[in-house]
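Rule-based calculations on the coordinates, nothing more; no lab input. Not measured: the values here are computed from a predicted model. Cβ atoms are built from the backbone, for glycine too; each structure is taken alone.
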Structure 1
Amino acid sequence: MINEIKDHFILLDKCAEQTRIVEIKNKKIIKFICWNDESPPLIGRIFDVKIIKKLNNGIVRANLKNDKIITVRVGTRSLKLNEKIKVIITSEEFEDKPIQAKLWSENYDFEKFSDVKRIIELYFNKNIPMLEDNYSIYWNKMDLDSCLLRALDPMIKIEHGGVLWIENTKAATLIDIDTKHLLIKNEDEMLNFCKNAFSKCIDEIKLRNIGGMVLIDFPRVSFKRKKNLHEFILKEGTKKIPDCKFLGFSRLQLYEMYVPRNFKSLQSFYINKIEFDFQNHIRSLWRLSKKIKSKNNIQFLCGRNLFKRLKLKKLPAFVNIVERKDLPKDYGELLEK
């Protein structure tokens, strides 16, 4: 079956009380979305809201029935205070920042779609084949965990030369752009390099689902070319992340942008090796549902820490989770009698 899958497809995985949607092209992960099923995402939901404040640039503030404040992009449409409008949510709530939404259009068919279908329509290209994998067998066969971990590498090569260094902190995400031995003869070539590097930055921000403040350290260019670079960022960046705010260069010469957080970040899913191993244990147990015909006498022996975490998760009913105090705390081993 794995050999019959085309090089470009969407994998929908709904095991272990989480929903993951991954776009895969040429055996590389190029988009990733994940959320916990007990708290389905706001994104893609449709609401009737009331306008409470009008801002500049075709933006209004509105509130939901639960008094949550949202920011709505209405474009050139003229609206009045207290007017009721219909919107579709385009971002999750992030810290104290308003939820992002856009004006509902009758051209959308989203009302009849499921949550998953609406998100795929909003965040993935259309007409890509979709493979539903309720048991995560393809994650294992295609070694997608390794692909995800490689996608979190702090060093990313830029096409035609140079590298990005990405560092996440609690306050902001820092991206350093390094020419990395690339021979640049003049400022025009440096400007073109910065533009190419910014396009790569946007790709990484979207892949990792990075949200909040993002600071980019570009190589130094003159004031005139810096202005040209900012205009390029505004034009190209808005195309790829419409809800992003491109704030310009700070006094420290760092380019500042604010990205609404749409989903859990890729880094939060694989936060460390213990979490990586834990997710692999869960997927291994669910893969049994496909591999084992006889669903009796299946035991998963594990240490104390792993046992406590697994007992909180939804697992196949025929697997007996057994705590063994003589095993290392995070150790797990499948046993079929």
Structure 2
Amino acid sequence: MSIISLLKSSAFMMTLALVVALLTNFGGAFPSFLDADLRSNLTILVLAIMLTVSLSRIPYRNLNPVKYPKSTARAVVLGLLVSAVIPLIGYYLLRDTAYSAQAMGLVFIAATPFAASVVPLSYILNGDMEHAARGTITVYVLSLLWIPFIIWLTLGHVVDMTNVIITVAELIAVPLIVSRLLTKVEIPKDLMAVFLNCCIFFLVWLSVGSTNFIGIPAGIFVAFAIIAALRSFGLGTAVETIEKKSGISWSQRVTDILMTSYKNKGIAIALCMAVLGPLGLAPMGMVAVATSIVVEIMWVAFMDSVLFSRKRMERELAAERSA
């Protein structure tokens, strides 16, 4: 396999990023000049650029949510409401324990929309591209209100909501606007895949590599891992099972599963570092986010090799054509 092929593979790059980040972390090799403020600013900058490029690949056509109410409603319900339930339950179960600071990280996971890469992944996996594109734009616009609402509801008594609103504007509002100016700029698919994966690699390394895992009991990691597994593996396979039994086509199932289970961890990282950083709580909040990243990398590998494998995709598509 060529180097370009490896750089284009999301599963490989995320796994490599995790390995490098953990080696950097436990080897004590994370650069000392990358303090919390600089990490926060770098995260916001890289993520804003990444989202701008990703969203720019969504064309203008068929984006009107009023013309496609069922598709829009599915995206909002699955991508914002359903995907937030398990992290929020986890937060409320842990907020009055000795690990309340670490549990704050679950709030940012709950508030985060699904990854913008749902669109290119839907294309690769023969998903419903129009549903993915329309849902992504709709959900990201609604996230301008959804994210501050969830944070205010859970952490409003602790954090500076003005800082939350500014961060959300930098992370989502600016990329949404700028991306519309780049829709007609040609970007080769291979180049875009490599660029996005390199951005993900950097964000995972920057966040996991700097997270302070020392002194955290194994039990809290297990709790966060269970919450993350229920949110990704649990919800993803539940949507797959329910929609397949209901006779819903492969294309819609693929996109719905991605919307439900594949969170934008970059936004969760940036929010955690920017919002909790001034309080000195970001390193503790990042424990939940970092643990979730580990589990989500496993979920991506599972989707790539099992749930959405090429053999299974060809078999199901052939069965749909024959029916």
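With percent of Cα pairs over 33 Å apart computed per structure, which member of 1, 2 shows the largest figure? Show your work: numbers first, answer last.
Values: 1: 40; 2: 21.
Once percent of Cα pairs over 33 Å apart is tallied for 1, 2, the winner is 1.
Can you say which of 1, 2 returns 15 when relative contact order in percent (Cα under 8 Å, 6 or more apart) is computed? Computing relative contact order in percent (Cα under 8 Å, 6 or more apart) on every structure in 1, 2 gives 15 only for 1.
Taking mean count of other Cβ atoms within 10 Å over residues 26-33 as the criterion, the highest value among 1, 2 goes to 1. For which of 1, 2 does Rg and Dmax of the Cα atoms in Å, for residues 74-161 alone, calculated from the coordinates, equal 14.9, 46? Derived from the structure labelled 2.
Looking across 1, 2, the calculation of mean count of other Cβ atoms within 10 Å over residues 82-89 that yields 16.4 traces back to 1. Where does the value -22500 come from, among 1, 2, when helix-only ellipticity at 222 nm (-39500 (n - 2.57) for each DSSP H run of 4 or more, over all residues; to 500) is the thing being computed? Derived from 2, not from the others.
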